[in-house]
Structure P
């Protein structure tokens with residue numbers, strides 16, 4: 001997902017550099033903002049997945065220690 005968003009951002013950069021129309025540049029700027037926000041959301045989702053994995057491991061450790069008593 002991150003790679004596709006990077007490619008899309010590069011294409012938008014190229015479009016912005018080649019466009020002469022002010023309206024097109026404004027629209028591309030909005031699209032770039034959306035892509036950047038999507039990239040941020042993907043990063044945050046990955047962090048949440050890691051946190052959930054670590055929390056799950058801790059829960060299993062606690063359950064194991066309670067079972068061994």
Structure Q
């Protein structure tokens with residue numbers, strides 16, 4: 001009976017270590033995906049800001065051209 005208990009505890013410890021490793025891997029993958037999604041979001045927002053500034057520049061130019069032609 002004494003030989004059985006250490007094998008049982010060793011097996012349980014190995015199962016705990018395997019579960020801990022799986023959870024650590026899942027946490028690492030979720031961190032990685034969060035960073036990638038954050039980077040894509042920032043890139044998209046920068047592109048939208050550039051588009052907005054470009055549109056604003058064209059709009060201001062056309063507005064002043066229209067005002068200048070009227071006077």
Structure R
């Protein structure tokens with residue numbers, strides 16, 4: 001009985017989430033300016049993440065390992 005209840009709760013949350021996300025995408029698709037803004041935000045996030053990864057790789061080269069320079 002517990003397992004069935006847990007599965008029903010998980011399925012309900014999944015359906016609720018899918019419908020909610022679908023409504024958001026439908027709203028953005030109906031407003032082209034919002035779609036363009038969403039693309040700009042996503043592009044900016046990707047660029048920031050790539051920059052952070054690149055800086056992290058460069059800083060690892062300069063760091064000493066337990067006080068010993070490479």
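Just so it is clear, none of the values below were taken in a lab; they were calculated from the coordinates. Because the structure is a prediction, the values reported are computed rather than measured. Cβ atoms are built from the backbone, for glycine too; each structure is taken alone.
For which of the structures P, Q, R does the calculation of distance in nm of label points 7 Å out along Cα→Cβ at positions 5 and 37 return 4.3? Computing distance in nm of label points 7 Å out along Cα→Cβ at positions 5 and 37 on every structure in P, Q, R gives 4.3 only for R.
If helix-only ellipticity at 222 nm (-39500 (n - 2.57) for each DSSP H run of 4 or more, over all residues; to 500) is calculated from each of P, Q, R, which structure is the one that comes out at -36000? Answer by label: Q. P(r) over Cα pairs in 5 Å bins from 0, in percent computed as 3, 15, 16, 13, 10, 8, 7, 6, 6, 5, 4, 3, 2, 1, 0: which structure among P, Q, R? For P(r) over Cα pairs in 5 Å bins from 0, in percent, the value 3, 15, 16, 13, 10, 8, 7, 6, 6, 5, 4, 3, 2, 1, 0 is produced by structure P.
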